[in-house]
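These are the structures in question, set out in turn.
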Structure 1
Amino acid sequence: MQASHSISMSAPSRVGSASAARWLLPFGAGAATYLLCFFTGNTLLHDSDSFWQVKVGQWIIDHRAVPYSDIYSLIRAGDSWISNAWLSQVLYAVVYDHWGWTGPVVLASLAIGAAVAILVHLLSAHLEPAHSVLVAMLAVALSFDHLLARPHVLALPVMVAWVAALMSAAERRRSPSFLLLPLMSLWASLHGGFVLGLALIGPIALIAVWDAAPERRVALFLRWFAFGCAALVASCCTPYGWLTLLAATRILDLGQLLSVIAEWQPANFSSFGPFEACLLGLIGFGFYRGIVLSPPRILLLLLLVYMALTHVRSIDAFAFLSPLVLARPLTRRDKPADRVSSWAKEFWSLPYASGLTMVIIAGCVAASTLSYAAHHDFVFPKTPTPTAALDLLKQRGTKRIFNAYAFGGYMIARDMPPFIDGRAELYGETLVMDYFKATEGRRVDTLLRLLDEYRIDATLLAPDSPAALLLDHMQGWKRLYADDIAVIHVRTEEPGAGMPAKPTCVPGCPAP
């Protein structure tokens with residue numbers, strides 16, 4: 001009886017130790033990724049959109065409501081606009097109010113580390129531990145240029161967990177559990193990319209139906225269909241209700257505009273970068289290993305590749321989700337050689353050994369964070385922050401400013417209404433396309449029309465902007481200030497009087 005009692009008491013502890021040991025490698029990989037992103041935190045602040053994201057979050061906290069109309073723009077104030085990343089904006093605003101820009105850097109780094117930890121944990125069920133970590137690090141490298149202190153980064157671990165859960169259900173020839181639906185509601189509150197999670201339900205369901213026994217396919221399809229409908233409803237469980245879906249899809253209706261916004265442009269194969277290397281390596285590896293995929297799995301993989309080729313902002317989805325699609329087919333049939341020594345096995349089988357190790361890692365990470373943050377200020381690059389120029393415009397009381405696209409977020413943070421900012425869906429395709437044609441010097445008449453139509457008093461542009469060079473030669477405008485970040489031109493005549501003194505064309509613009 002005593003021996004039996006001893007065995008029954010030790011079994012749970014060994015199960016717990018095994019569970020903790022399975023999370024030790026993912027936890028370590030996530031912690032290392034967090035520290036990498038944190039120590040290079042200034043790279044997370046390379047986008048001025050982070051300014052207005054925090055500003056909107058502060059407004060939501062102050063008013064205890066979500067916005068339904070624009071409150072920041074010069075020319076769109078009062079127009080219909082909703083924020084499909086309201087929860088991310090609130091989280092960024094909370095940590096910013098307490099710790100300055102260190103807060104958003106830490107929060108974004110934690111989200112990236114969590115995504116890596118989840119990915120390594122899931123891949124470890126199919127691949128060797130070292131290979132799982134290698135694939136996760138490759139995903140970070142591919143996504144690094146798009147890892148910014150913005151809402152999509154906070155949604156990254158949710159995206160990985162959601163797709164992994166769907167793939168797991170499909171590989172078990174079952175339908176997903178309805179307990180996953182709150183995850184979709186969370187994703188819909190964090191970022192508009194949740195529509196990808198909805199769109200992937202169909203292709204992943206096809207994998208499940210394809211692999212199922214013929215007599216079970218109809219019933220399985222109906223269960224997946226019911227789950228898809230429930231997920232669609234769950235995505236509307238936000239303060240905006242069904243408008244959440246509307247706001248998320250408006251960005252896809254911008255047409256030609258998507259070709260001029262950097263992150264929506266297609267991948268450029270004229271230069272050889274990490275994405276190009278990974279894509280070619282994946283093709284070569286597939287031929288070398290003779291990987292065989294089912295048609296639905298091929299379809300899903302091609303969908304992710306197509307998205308990455310079409311818009312560079314989708315490369316992170318390709319980087320983090322493609323391994324989940326390929327993990328099971330890559331599973332080695334022969335069990336890898338066990339290279340762990342007997343003493344190491346005994347150590348990790350001890351109760352609480354793995355848990356204690358994770359606590360030590362967490363303590364070291366926290367200490368490193370506090371120590372580094374105490375001696376380092378995270379700052380944006382100078383390019384999107386024309387501080388001196390805005391100070392001058394504020395002193396002059398100038399309100400109607402025609403600004404460079406990159407300056408919009410910083411102007412919102414400084415409580416100065418921008419002519420334009422990163423919310424392209426607010427301004428619409430026609431206006432933003434006219435704006436880019438005007439500032440790039442391709443349409444002088446469009447530049448004059450915008451300046452007169454919106455009764456602009458001053459322009460705030462980059463020194464090398466073609467529009468700024470044109471304004472140097474325009475009647476009715478004079479250069480007031482210039483530095484290496486921005487140049488200011490102010491109006492000297494009434495709107496309508498500012499015609500070019502002579503035919504002007506900057507290098508690269510079409511001849512008259």
Structure 2
Amino acid sequence: MLGLEILLLVLYGLCLLFMLGFSLVQLQLARRARAAAAHPAPTPAPPAVWPRVTVQLPLYNELYVAERLLDACAAFDYPPDRLHVQVLDDSTDETVARVAARVAHYRAQGLRIDHVRRPSRQGYKAGALRHGLALTDGELLAIFDADFVPPPDFLRRTVPYFAHEARTGVVQTRWGHLNAEYSLLTELQAFGLNAHFLVEQVGRQAGGHFLNFNGTGGVWRRTCIEDAGNWQADTLTEDLDLSYRAQLRGWQVRYLPQVAAPAELPATLDALKSQQFRWTKGAAETARKHLGAVLRAPLPLSTKLHATFHLLNSSVFVAILLMGMLSVPLVAVRALVPELRPVFHLASGFLLALVPLVFYFRTAWTLGRPYQPPGRSRGGFVGQLLLFLAFSMGLSLHNSRAVLLGLLGRRTAFIRTPKLGLVQRQGTWRGRRYRTGRLFDGLTLLEGLLALYFAAGLAAGLYLRTWGLLPTHLLLTVGYGLVFYYSIRHNFER
């Protein structure tokens with residue numbers, strides 16, 4: 001008679017177990033990141049002869065930021081005879097003319113710079129990078145997306161690591177933020193990204209585990225790219241894919257948290273969702289492609305474990321969605337089936353999973369203090385953490401769909417994230433091009449209904465005086481409410 005109730009509890013418990021495992025991995029990374037921050041590695045001396053560097057700039061309709069990017073790269077403090085800038089321009093709008101004019105300007109000043117146009121956009125960003133690689137003699141290749149503004153000393157601070165470590169295949173730097181304070185949406189993104197760049201990447205490097213190139217703000221060794229099979233377009237995260245292929249071939253990824261490349265954060269929910277879809281689906285595709293090879297490789301068990309959670313980290317959204325959906329009927333089960341009440345102590349697993357995450361994000365918050373702008377973020381650490389957790393949970397339906405499509409091998413187009421040239425609190429996204437589509441669709445309607453569903457669970461818990469799931473339902477209600485609110489607002493404020 002209790003078969004259905006027990007099934008609900010078992011599924012819910014499995015979700016909690018996965019979340020707890022993920023949190024414990026993050027806890028270990030946070031501890032390693034703290035230790036690494038206390039003992040920073042020395043900076044290598046400059047090479048006797050600077051290697052040839054090609055700066056690759058993949059562009060596609062970047063009207064608002066392309067010139068800013070070219071200006072930043074033209075200002076690199078690097079021997080001119082060893083520097084080559086390659087603008088890989090797949091644009092179909094006025095960006096082409098603006099880039100052409102800027103390229104001509106810098107070429108007249110003596111900079112070796114090429115404006116590369118392909119006959120088709122085949123392979124998207126991966127295809128552009130592969131095409132550009134065949135047209136240059138650069139020993140190293142620095143890559144920047146259109147919204148980045150690298151500092152003049154970027155190459156002088158990254159290139160020496162290749163001269164002193166023969167198996168270094170790529171050097172990745174930390175992402176800075178040009179507009180973290182622009183809105184609550186950008187603040188929450190900065191909060192999450194800082195955790196990745198100040199804790200995850202540092203912790204994985206300290207533990208000798210697999211890292212990933214983040215698609216931009218990094219430098220590759222040409223021979224590493226070629227040895228690992230070159231850029232491939234069969235996943236939406238060509239950066240993560242190549243990173244794992246290279247490391248499985250014995251190359252190393254070097255991460256430099258002390259070097260930052262500032263970039264623009266998406267200011268609209270449609271842009272953020274397109275970015276999240278690409279990242280989560282691409283990670284699932286890469287897991288489908290490489291997880292088996294990682295588990296079969298002659299690697300330490302701890303490295304295999306971290307790589308598994310690394311490749312499957314987007315699956316957390318599936319666990320969150322399933323856990324949330326199950327939690328509402330479990331409120332009634334808790335109140336109406338007394339014999340199962342002892343089992344509900346498993347709900348404390350949510351709090352156990354939360355404790356390591358608090359330490360993880362607190363570590364990122366602490367390590368990020370030297371890089372924070374004056375004034376800090378609204379709400380302080382606790383407010384930022386709760387809002388970030390709620391908003392991430394509110395994206396679980398959208399991101400779960402992306403993860404499942406990736407795991408099932410369903411192909412989808414590469415939708416790049418629109419960049420609008422927003423810096424600090426200046427500028428507006430209203431009236432600008434490159435919106436990724438209408439936000440009010442069937443998925444948005446489901447997100448709104450889920451906000452009501454979890455609010456009903458919250459009300460039921462209060463009415464039935466069962467308190468264990470109230471924190472979960474409160475976060476889910478706020479998260480899905482925020483996602484639905486921004487969807488409606490950004491859909492009509494165009």
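Read-outs: derived from the displayed coordinates by stated rules, not from any lab. A quick note: this is a predicted structure, and the numbers were derived from the prediction, not measured. Cβ atoms are built from the backbone, for glycine too; each structure is taken alone.
With Kirkwood radius over Cα pairs in Å as the yardstick, tell me which of 1, 2 scores highest.
Largest calculated value belongs to 1.
Work out which structure the value 23.6 belongs to, where mean count of other Cβ atoms within 10 Å over residues 106-113 was derived from one of 1, 2.
1
Of the structures labelled 1, 2, one was used to calculate distance in nm of label points 7 Å out along Cα→Cβ at positions 226 and 298, giving 3.3. Name it.
The read-out was computed on structure 1.
For percent of Cα pairs over 23 Å apart, for residues 282-465 alone, which of 1, 2 scores largest?
With respect to percent of Cα pairs over 23 Å apart, for residues 282-465 alone, the highest-scoring structure among 1, 2 is 1.
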